[in-house]
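Following this line, the structures themselves.
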Structure I
Amino acid sequence: MERFSSRALVLSCVDYGEADRIVALLTDGRGRLSAFARGARKSRRRFAGALEPFTLLKVQLVETRAELCRLEGAEVLEGFGGLREDIGRVARASYASELVRELVREREPQEELFDLLLGFLLGLASAGFGPQEMMRFELSALAAGGLMPRLDACARCGEEGPRDALFDPEHGGLLCPRCAAGLGVRVSAEASRLLAALQRPVAGAAEAAPPGHVRAEARALLSRFVSHHLGRRLKSLEFMRQVGIEA
């Protein structure tokens, strides 16, 4: 059995039995790992409340022959206290964590997604990122996971900025009318420009906030793309809708 230590972000926790906990971790060197924390709900010395979602830890793990690693210890490196101040920040952190958990395969190193999620949580804690920053994170995460939608040109023929474009997740994003052949849903030029802009690296001053209806259309298209490729609608996005938080 191999013992190792790593930085890790807590993606989710599930109570098991009377005292134990199963934790989904995103590590910076070994990807997503599921770990069994024996006595986690009773042991103040070993875990001391460290196993909470959206926490950055230094963990000590043991590889076993079973599917789960064994979590031997955890030290909190960053608790992201600022993001726990209101339900909007918690909801966005939940969505980001759930999306990354679905994009990363078990035990597949994905340092880019680790850095993206860590940066998003830090920004969320300090600045209270809003809907545009969350969509920017989603698009970056999708790209890192190999699911980059084409938003600046037709995904089939490459025509740049097609007029009367349609959006079809199955065919990779925007389609010009000629390639769409009735597929997809209509997308306004404003919404496609917003999503294309959010795919580009941030440079200089912050972008002006688009009108609410443009943001809502862009969100609907992006959610459609994510749901199609993951095979389900993420629970945290539905929670945001229920409590009235703009995703």
Structure II
Amino acid sequence: MQRKLILVYGGLCYAIFFATFLYSVGFIGNFIVPVTIDGAPRVPFTEALLINLGLLMLFAMQHSLMARPWFKRWLTRHLPAAAERSTYVLASSLALVVLFVFWQPMGGVIWNVENQVARCSLHTLYVGGIGLVLVSTFVINHFDLFGLRQVWLNWKGRAYEPLEFGTPWLYRLVRHPLYVGWLFAFWSTPTMTVAHLVFALATTAYILIAIRFEERDLRDAHPEYADYQRDVPMLVPKLGRASVTGEKSTAMRSA
């Protein structure tokens, strides 16, 4: 019975994540969803800035704290190990929901691209960045990354086996293609408002800081990661060069 409940729990966590991810696409891109990153200011500028920075800090703290190995060890003393990744996914999704609900537009325009070709190009880069995020999860193991593989193996009565280290094709170009995709999504906008700029700057800073912690954990878990880190650039690919560290499906995953 417990294994079935964990499987259902993992499935629900994934469903909440995927709905949140789809909402984030509209939220950042300013389309379809009822509340987006921009709009008419509702509170004074300073209050809006403090609220938005607090929301971004809440997400960053949750995302980083729960990704640390020591926190995972603590968490699995209080819930089944098979549900740990799903719980992380759920908490990340809820932190984003809080951000969506309480985010405050701030007014002001930093730039506004009026040329239709340029606007179309920026929209294309935005869609391409979102696509790169998704593709990056599947070329490693999307289902392990979001906890489904863990709850499935538990339901089948099989012990969880961590993925072996390796470098599928995108990961031979840069070490963090998933983050590259998000950076394209954050910055590829024809109209950059103050609120969008705050969001883009804060999330970019978080990515650069989070990479340091993530890579430290990866070096501890996979001694070969040090060679990979030396051979492959972090975010900007080197043209005409593809790295060769590893060929198996990878355990590298964005926390």
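Here are some notes:
- Source structure (of I, II) for P(r) over Cα pairs in 10 Å bins from 0, in percent, computed value 7, 27, 34, 23, 8, 1: II
- Largest in FRET efficiency 1/(1 + (r/R0)^6) of positions 75 and 211 (r between Cβ atoms, R0 = 25 Å, to 0.05) among the labelled structures I, II is structure II.
- When helix-only ellipticity at 222 nm (-39500 (n - 2.57) for each DSSP H run of 4 or more, over all residues; to 500) is computed across structures I, II, the figure -20500 traces back to II.
- Given 34, 18, 16 for semi-axes √(5λ) of the Cα gyration tensor in Å, for residues 99-234 alone, calculated: source structure among I, II: II
- With FRET efficiency 1/(1 + (r/R0)^6) of positions 27 and 171 (r between Cβ atoms, R0 = 25 Å, to 0.05) derived as 0.35, matching label from I, II: II
- When relative contact order in percent (Cα under 8 Å, 6 or more apart) is computed for each of I, II, the one that comes out at 27 is II.
- Taking mean count of other Cβ atoms within 10 Å over residues 35-42 as the criterion, the top-ranked structure out of I, II is I, with the highest value.
Computed from the coordinates by the stated procedures, all read-outs in this text should not be read as laboratory data. Bear in mind the structure is a predicted one, so any value in this text is a computation, not a measurement. Cβ atoms are built from the backbone, for glycine too; each structure is taken alone.
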